[in-house]
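Please treat every number below as a calculation from the coordinates, not as lab data. Nothing here was measured: the structure is a model prediction, and the numbers come from that model.
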Structure 1
Amino acid sequence: MSHRVLLVGVCLCAVIVACGGKSPTGASATTTTPSLLSPSNGATVGNDTQPIKLTVQNATGGKSNASLTYTFQVATDAAFATVIATKTAPQGVSQTSVTLDILTSGRDYFWRVKASSTDAAGEYSASFKFTIGAAITLGTPVAVSPLTGGTADPKPRLTVTNVSHSESTGAIFYRFDISSTSSFSTVLATATVPEGSGTTSFTPDAALTAETVYFWRAQAVDPSNGAISAFSEPQSFQTTLTIDLSQVNYQRFVNPSAWPITDQIIAVDQDGGDGHMCINHTKRGQWPTSFFEDNPLVPVEATQWYFARINGQWYAGAGEWLRPNQICKEGQRSADIGHDGTWGGPMDNWIPKRGELVGYMISTPARAWPTWKTIDERSNIVVQPWKVNGISTP
């Protein structure tokens, strides 16, 4: 009688396993399909980022998950009639990957994967498509302004030269990063903007903190081909003190506070010792001209401006006029600048001291305005210490 009971028990166990049930140990006889992670479906991968790694979320099943192996396939068609790569790999921790050999650039590919164990083979997953971008080259952007050691407005205009590139590129964009650290471990502002003509610029929407050092960099991007350049050499700048133009006392001539800002100062170089005053700006050589004292032989393009803080009040006066493309004017010595400006009020007696914070601006012709008037436009204002004999510290 006991032999008969044992035989029935063995047959019952065989029936359970054959019908797809669980063995006495509880191990599953099925394997789930892995989830495809990267490249994501529809992704464009830069040719210069090859070799490509295919990654999936692990499947489950079989007697032991650790015994699963994964078979990856890559084809040039969605039906996988032309499989160009098959790679297998043992299961990794939570995710499993394989690295492909170099693929031909400028075309589409499809990939899928299945998981198998010693007691159960899974099915292939649905496929993902990815595209290898064209074989292109992008140069590295070069910073134009602001450069390390310079100053900039709290809403700085960051500018780089456009990169060199191969002819097969798509539309090029530039990513700009601003950080409080040279390592860019924390990016405070970032944006990607279309390429400009010759140079490309970006100005953040929100003002940075005044009188603070920041770092910036840029890189070129071709999204259609997944191509990315190296970052430009990082540059640092210090944001300047801001001036509320609505509270400025404008001396003589004209009040330009409502004029649109169409220009950006690239650099201010002055010395109250030898009297040179140089303000380079982006609109140099582009503004229309009028004539100095109606003399057609002396065209006037722009005017240098000074902002002086006297007894806690900001004053502003239009300074020397500039010819087309001119940057520098001489004779701007500390002791002479006030009475030479003929501004009226306290600026007539203003003698800037070494290290004193002075504001600088460029505008269209503003002295003898409106006689010399062309259009009403101006630059941003840069505030930096007054320099005497090459020294800008008090």
Structure 2
Amino acid sequence: MPLFKLVSGDTVQIGLATNGLTLDFACFGLDPAGKLSDERYMTFFNQPKTPCGGVEVCTVQGDSAGFSFTLNRLPATIERIVIAAGVDGYGVMSQLSAGHLRLMDGSSEAARFNFEGSDFATEKAVMLGEFYRKDGQWRFMTVGQGFNGGMDALVRHFGGNVAEAAPSTSAMAPAKVSRSKVSLTKAGQSHKLSLEKGALAPTKLIVKATWIDNGDDADDNDDLDLRVGILLPDGRMQFIQAPEMAGNFNAAPYVRHLGDVVSASVKEPATETVEVNPALAKFHGGEVALVFSVYSALANGAVSVAAMRPKMVMEYGAQAVECAFDFTTSKAAHDETIYTYVIGIVRITQDSVTLEPSGITSQSNSENTPWLQRNDAKLNLAMIGPAVFKGKNKSKEARYNLGNPLRYSF
């Protein structure tokens, strides 16, 4: 269909979302032969904009990923723009519960393509939609064609180059994750991971915080919240928690919380997950530091964190690093009036990721959040950040933050 019949302006956005399976999204700018003759026109999280600015990663309200298209900026050598999705890690498209592609005219939805796992089998990548030139006009159509080999097979199909797989990305990768796990249990310990380069580099840093039921037979006080403070190169602090401030993976702050969990048990620990874009230091223009903490809201019932044994694991490809400070050794962690517990600190540059456990807690009855500051090359953590509430308690923030000049940059 001619694009001018769907949208009113020169710029159109595509919003993308999935449930049940984590997908990565990319756009391929193809020449008249259907090939990616210029790899600068493959747009994805690590290359978020074409040289001409005709295609770029963006945030689409209500969707987990998005792209913006100003098609009249594209050179005449680009005949088609294919929008594709690929499975992140292990899995196949049939495991998808639901997904959609939305074509947006400003804030209005002009067209939608829904898809689900029953539409596929063992495919690991799929072409979802396509802009193409015809009779001097740009048009759009949905596609839905799958590829068993995943995103790498799709890149090769379009004539792009894919680096050869390193041994750690072989079919034995799941076992390698277990063998390469590093556990940090004491404050002052640290571990550095090197960020891989190339088309087969892991596309996400995945942080999972877990905790168990505190064992008191009550159902209303096993709810912790995973929170992330983000120190930018310019000294500003940002804040992530679910659901209202979940962040974004493909746009600033390049950190995304995947959702709030409200219960735990001994047999089934609660897990909250945060995805970190490995390229966020590149996008922000320097080292980015993150402080991961769990928070026990008073409204959820008094509880000591020592009974819930929180810990976090960062996964990057075949590597896993666990921050498992033993809170049972901390006197403060047995106090039900202490609400915030720092479980890990992460420093990310364009080349590496360094993790260390913490064990630092807030003061008794304090709603202050963890606050990072740089002192030359040293990173300082203090429990002086402003209180952040969610839901119906949001209106209480101003009262708690009277006299505190610190504020998050949202």
Structure 3
Amino acid sequence: MTLSRLPLSYCTNVHPGQTVSEVRNGLSAITARVRNRLPFPVAAGLWLAAPVIQELVAEPAELVRLRDDLEAHQLACHTLNAFPYGDFHSTRVKENVYLPDWSSSERLTYTLQCAVCLAQLLPADIDGSISTVPLAYKGFPHSPEFEDHCILNLLNLAAGLQRLFEETGHRIRLAIEPEPCCLLETTAETVAFFQRLYSIAAESRQEEIAREFLGVCYDVCHQAVEFEDIPASIAALDDSGIRINKLHLTCALELPNPAENVEGRQELATFAEQRYLHQTFGRTATGEILRQFDLTPELAVSPPPDLLAAESWRIHFHVPVDAESVGSLGTTRDQLRQAISAVADLSYAPHLEVETYTWSVLPGSGESADPIERLIGGLSRELQATQALLNT
């Protein structure tokens, strides 16, 4: 197997961070303690929200302090999550997480600034990656020219990343992350978009740069929720020349036989919450995929007849990746195993990152006497179990 030899990372979007001080406190209070519990190196997959990036750009000394903190805690950093732009821990995030979208100058500027900061955090001779939104959310209206605006911004980003490479020697690649109910959600949609992007790039002699610096963050949970064949999905991206720059090691919830599994649907209702979107998909006996934009208690308990009759449901709720089941509900951990095996067959090694950001909204999370200790323990178990899968 050929997998990344860089330290396994977990994404720090699991804890709040709207200031540099909050980010640094998260590293010392949580990430360093997780690292100290494990017998192998760990990387911090930093989430640096727009206010944090603005602070780092305005005060370069803060970036030096952040880099020094990483070194002091023996934490590498080779990837950033630039998907959530604002407060990912506000009372209601939902569809706002996709704003600003890739047609906007704000998204382009923010991502370029993330790349500049990452270049100063990267170890010597290491490439970096930055994951981002899948263009936009399908639930929002878009003009006929919307995709063209996105492509123009992405090509401008690729040119900026090329200049950054020439200036710093660090090659930092963008990783667009397909997600249910977004403009890029299925593998087929993603391939079609990149083919169009490459074609437009070729007209301005930018295809080589586009292929080098623009790729995909493959979130296993997301494609599993789509009921995709994971190895075939990864092969389709590779066959199309689309580079997987980052693999999000994630698991979704699964509910088999919902019509007869009343107990499972009742338990699923407890996962409906007000912060994050939990797109809910069902697959029928004929292979048709049914979509609901969000999980609600009413949807779980009293679903539409066609969804109730589906053979199985999968729900975009990131659950601990070491869990084969959660209560009476299943998980897509088998799809995670398949993804690791398929990625190991690639001719290159994508960055590997655990991204379970939902610990604070998991049912029962409010019952813990020490939520920080619960989080540290949960993250440690996830990384331990994932490293074991990678070593298999």
>> One of 1, 2, 3 was used to compute Cα extents along the principal axes in Å, for residues 52-211 alone, and the result was 63, 37, 34. Which label is that?
In response: 2
> Where does the value 1.62 come from, among 1, 2, 3, when Cα Rg over 2.2 N^0.38 Å is the thing being computed?
Replying inline: 1
